[in-house]
Structure I
Amino acid sequence: MRPASSAFFGLVGLLACGPWGRAQLDFEGPPINYGRVATVDRVSELGARLVAGQRQLAEDPKFGWLPAVLDALEIPVASQTLVFSKTSFQLHKISPGRPRALYFNDDTYVGWVQGSDIIELATTDKEQGAVFYTIEPNAAGQPRVLRDQGQCLICHGSSRTQGVPGYLVRSVYSTPTGRFVSGSPTYVTDHSSPFDKRWGGWYVTGQHGAMRHLGNVTCTDESRPGWIDPEEGDNLTELPSRVRAASYLSATSDLVALMVLEHQTQMHNLMTRASYESRTAAFQDQGINEALGRGADYESESTGRRIASVGEKLVRYLLLVDEFELSAPVSGTSDFAKTFSLRGPHDSRGRSLYQLDLQKRLLRHPCSYLIYSEQFEALPNRIKKFIGQRLRTILLGGVNDTGYQRLTPADRKAVAEILAETKGEFWETYVLADAP
């Protein structure tokens with residue numbers, strides 16, 4: 001990657017903190033030591049196999065290593081979304097006529113630009129959070145995986161990523177050439193964002209009724225930097241004619257894929273923040289306990305408050321209680337929604353947390369599927385204990401816990417039943433443990 005790069009999700013400059021602003025953690029020192037410890041993730045494993053000669057990446061005459069990389073990382077082509085704003089270190093190769101393509105699965109993200117010999121990657125280490133890489137040719141023209149040396153964190157380790165190495169989706173106003181419109185609003189978006197603030201600088205293919213978004217169009221009058229005509233870009237089932245669809249692996253920039261992408265980026269960040277905060281608090285307690293001669297297991301009141309603060313934010317996001325309510329059904333233009341909804345694990349009634357709703361909300365059962373991720377499983381025991389206690393109160397408590405009234409009794413019952421069957425060890429150990 002390159003200095004001040006925004007390799008994946010449309011960063012433009014360093015702006016004032018919005019509602020996601022969080023204090024910055026010193027994650028490059030102990031106990032986190034980000035960048036100093038070896039990671040175990042899909043991309044580093046692919047790099048090791050390439051070096052050992054255990055894996056080859058076939059080079060496609062049109063798309064280079066991209067198809068082989070997606071196959072190796074188990075990322076579906078149907079996840080393709082296209083961003084046309086010049087918000088990457090490869091900005092000179094990006095324009096509304098030549099957008100950057102993004103692909104993803106539950107833990108890994110790939111960025112590809114036409115005419116470039118570099119493929120951008122970000123993936124999730126279960127303890128370190130987001131880790132950034134590129135695949136570039138070596139001196140012999142063969143692919144090699146290179147880890148970022150910290151430049152990406154200029155943007156991907158800021159208040160917009162919860163103050164930890166992370167991901168984000170940005171919505172910006174772009175000129176007809178893809179340049180960011182100076183003085184215009186910009187948004188970090190997730191599942192809570194109003195529909196009409198999403199996807200500026202992105203292409204969006206799909207149906208969404210009377211709701212409007214910022215995608216597919218540009219600002220043609222820079223004297224009015226926050227103005228566009230959203231009617232021009234809404235409910236498109238095909239990419240605009242300015243884009244040569246045959247130049248991409250898919251002819252779509254799927255609306256549903258974009259919504260899933262928004263949800264999971266900040267979910268990853270919140271899990272990373274919770275892990276970092278818990279580990280840092282325990283490390284600081286250890287030093288104080290030694291100095292004061294207290295028992296090694298003594299937990300300070302400040303640590304309890306820190307755990308509760310990050311844990312509550314994670315639980316709220318996990319259960320999507322602040323999600324923007326759709327006023328019309330939405331649909332995409334690829335098979336992304338269909339294949340995503342078929343994923344499991346499923347309970348005995350065939351229900352899964354991957355099942356999509358798309359009528360009023362993103363997920364049919366309001367609990368993030370990333371609860372199954374290795375990152376969630378690797379959360380420190382203290383955080384998982386807090387999450388389990390809160391889920392017991394919210395899902396099984398029989399009362400509308402303050403701030404969670406949006407979850408209907410049917411929602412709570414369904415989520416509890418699904419988790420009890422499909423996340424049984426966590427459910428028994430952390431949710432039902434010490435239950436009255």
Structure II
Amino acid sequence: MNAYKMTVGAAVAAVLGTAPAFALDQATSLASTTTKRDAFLVVMANEICNSGTLDVYRASPTTNQDFRAYSCHLKTTAAGLDASFGSAADKDVLVYYRSEGGSAWGPVAIATNTQEMGLNIADSTCSAATATNFTIGTTTLSSVPTHNCSVTGYSIASDTVTSGALELKTVDLGVSDEEPKMYTGTNWPSSSRFTAANTPANITALKNLPKSQGFGQVFGILLNTSGSNTSLISNLDKQTIAAIFSGIYADWSQVPGNTGPGGPITVVRREPGSGTQVAAGAYFLNVNCGSGYTFVVDGDAPGAADTDGIIEVGATSGLEGTVSSTADSIGLNVYKNPAPAGTKYVTIGGAAADRTNVGRPYDFAFELTLQKRSTLADASPVFPASLANGLITIAKKAALVPDLVSTFALPIGTNAPGSTVSGRPVSWGTRNGDSCKPFQGQ
């Protein structure tokens with residue numbers, strides 16, 4: 001993409017212009033942060049980009065280096081693109097997307113005016129495109145031209161890199177699993193990138209950051225399938241999970257109804273600032289929702305062997321792999337069907353994850369919000385504000401919600417509660433933009 005760039009998500013950037021979709025000479029950027037990388041890719045591929053124009057750029061190796069950029073030519077309104085994209089329609093766009101570090105890296109970066117690392121697709125290490133299939137739930141994006149950009153020695157602890165295709169970017173659009181206020185306290189990003197920004201004034205700015213509701217997402221509790229205890233467990237009640245996540249229960253013998261032999265529980269958690277981590281903290285332990293418990297913290301140094309039964313990982317793929325390879329472990333994740341290899345989702349209090357009936361009774365689900373940098377504007381031929389406004393609008397429309405097993409539309413705007421639009425369910429209720437409130441019928 002060429003004329004317009006934007007950074008979104010944990011970090012995403014997009015560019016609009018007139019150059020070919022594979023061009024590397026973008027001049028301006030729009031950035032944002034989110035953990036919704038896969039959902040965002042589906043939206044780009046199926047809803048807003050002309051067929052055959054999507055290119056993917058990604059950090060290589062991808063393990064613990066989750067930086068991407070997506071380029072394509074946006075559809076016109078006549079071809080089905082939402083009219084809210086305005087001047088960005090029919091333009092080449094480049095969106096930088098970073099999910100490394102989690103949801104907090106979007107709203108916190110915007111509220112504190114902090115730059116963070118994002119992919120540099122102009123780096124000389126970026127390879128020529130190769131055809132890659134991306135499987136996202138039951139959706140497969142086939143033969144997508146993919147460019148691998150070398151990144152060596154990335155450290156999330158400091159948000160620095162030894163060498164390769166990363167550079168500091170300003171975040172333009174934040175996409176987070178919950179509203180900005182939830183990323184304070186123990187949910188503030190642990191990276192030293194944000195240490196100096198953790199001030200009372202910035203915390204207030206974060207809490208007051210203007211936001212828009214988007215769609216909803218269902219979360220779940222993962223168990224390892226090979227452990228002598230977890231292999232026998234198919235259901236855990238909310239109180240038991242809370243006791244495990246707070247450290248009150250540290251051995252499977254303490255879990256009511258467990259028929260296994262007992263033994264140490266290993267909790268696999270995400271880093272502070274992860275939207276999934278924030279969801280689990282709020283739902284099970286009331287974190288940032290009044291008087292809550294403290295979520296267990298990993299006392300081992302990053303990358304060191306586990307000595308305390310708590311393992312912290314910095315990406316969804318790392319959490320899934322760790323639960324899979326660690327006998328008798330428990331973790332938290334976005335709901336997927338089927339579950340990642342070597343894992344399974346348990347019912348919570350007998351209720352199974354179900355995006356078609358959120359809150360009745362399964363309600364481990366939250367509502368994403370989008371936050372736009374206040375100074376973002378259009379200046380022909382660059383239209384970052386129009387692109388951001390369009391992305392915010394389509395995140396609300398039921399027919400354009402990514403069609404994944406974890407995602408659902410909210411009964412906002414013209415979305416009728418309990419309806420189904422283009423195969424996407426609309427929940428019967430909403431938390432009304434407040435993660436501390438229960439789902440309420442509309």
Structure III
Amino acid sequence: MFRSIHPFNQLLIEEFRLHTDREVLTILENSTEAFRKWSTTPLARRSSLMMNAATVLRKNKERYAKTITLEMGKVISESRAEIEKCANGCEFFAQNAERFLSDVSIATEASRSYITFQPIGAVLAIMPWNFPFWQVFRFAAPALMAGNVALLKHAPNVTRCSLLLEEIFKEAGFPEHVFQSLIIEVDQVEQVIESSIVQGVALTGSELAGSKVAAIAGKNIKKTVLELGGSDPFIVLSDADLESTLKVAVQSRMQNAGQSCIAAKRFIVHASIYNDFIDGFKKRIESLKQGDPFNEEIQMGPMARLDLAEKLRQQLVRSVQAGASIVIGGAYDGCNFEPTLLDKVIPGMPAFDEEIFGPVASVCKAESEAEMIWLANLSRYGLGASVWTKNTRHAEQIVRQLDAGSVFVNSLMRSDARLPFGGIKKSGYGRELSESGIREFVNQKTVYIS
């Protein structure tokens with residue numbers, strides 16, 4: 001059984017029976033027949049159904065948001081915003097898929113030559129709990145619009161979210177079995193990937209999970225897209241506007257209780273403004289209201305699971321033992337982990353070297369711009385980064401020196417359906433969203449006519 005537990009008070013919400021191996025096989029077989037029909041459905045019809053999905057999301061926003069908050073603990077306002085983002089993503093791909101998937105003519109000596117983009121079949125999505133709706137929709141909206149069918153293996157602690165996602169596509173009018181949830185254990189995932197029915201795998205999760213899934217898929221010659229961990233640098237140059245920078249710094253680190261791959265995690269600050277930055281960060285953390293995520297006045301809820309809070313505590317303890325200093329926070333009760341500011345962070349500490357997946361901000365001092373860039377790139381991850389300065393022209397020079405899939409200048413790092421999203425190094429490979437994302441799980445077929 002999978003158990004859904006409310007992180008704020010550890011009360012059991014619901015239990016779910018797992019699919020048997022026989023049921024999994026039936027789901028896979030159903031996806032084959034669904035793909036045969038869905039892949040030949042006109043794009044205009046797919047678009048209409050995807051617009052319906054956006055309508056369903058907004059119509060049931062409160063119910064879906066409540067489920068997110070119950071299962072993984074984010075504050076209710078953030079859950080509502082997540083549902084709205086999903087609806088916007090559906091609309092974006094409904095409106096742009098035809099353009100993204102149109103044939104691309106290439107001039108050759110042939111009378112006609114072009115690339116056509118065709119779906120490949122069933123794609124398995126292995127998704128995490130931290131954005132239980134958005135992570136799925138940013139995969140599913142482009143994959144389904146391309147004509148593929150989707151299989152979802154969601155995180156166990158958000159199983160009700162997984163089942164609701166399946167219901168959304170049914171209510172929107174999608175043909176049966178185009179989107180199906182698999183309620184399975186990790187040890188059942190390998191047989192799903194190895195099935196000849198599954199043609200690709202998209203995973204958002206940890207570095208360890210990504211390496212295991214990539215190995216299985218590689219052994220079976222199957223395409224993967226991996227969005228893994230991040231330790232995003234937040235680079236504050238000496239001329240940054242501290243007021244606006246600090247406002248976003250706290251938002252980026254503490255939203256979703258710090259549980260985001262693309263949250264700012266390492267704050268690399270120029271020595272000339274370092275003390276002012278620390279003082280300002282501390283004051284803003286002191287003003288945060290933490291508590292019951294259903295309370296509309298609360299700004300930060302609990303972490304999603306007890307084991308995650310314990311892992312964060314251990315990372316914090318080891319970083320302090322190595323010389324870091326806690327400016328504010330550090331205490332926790334169950335999943336309710338205080339927003340924490342960590343000073344004097346240097347390479348070699350867990351707070352610098354590891355992904356800190358919780359409400360702990362690690363601040364590093366740098367004496368020069370060159371040192372800031374060096375520290376930013378001194379990570380095995382390369383998902384996102386941000387640069388803060390009044391000189392945006394100069395910022396663009398720094399952008400080109402950073403090891404990251406995305407760099408935002410004077411703006412909160414975030415995923416956006418209009419922009420490619422993904423990382424390099426241990427943060428994974430491939431891209432989600434935008435034109436790049438919808439073309440990941442298609443056959444880019446060359447056609448040459450003499």
State the single structure among I, II, III that was used to calculate helix-only ellipticity at 222 nm (-39500 (n - 2.57) for each DSSP H run of 4 or more, over all residues; to 500), giving -8500. I
Can you rank I, II, III by Kirkwood radius over Cα pairs in Å, for residues 50-249 alone and just name the one with the largest value? II
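Every read-out reported here was derived from the displayed coordinates using simple, explicitly stated rules and does not represent laboratory data. Remember, predicted model here, so these are calculated numbers, not experimental data.
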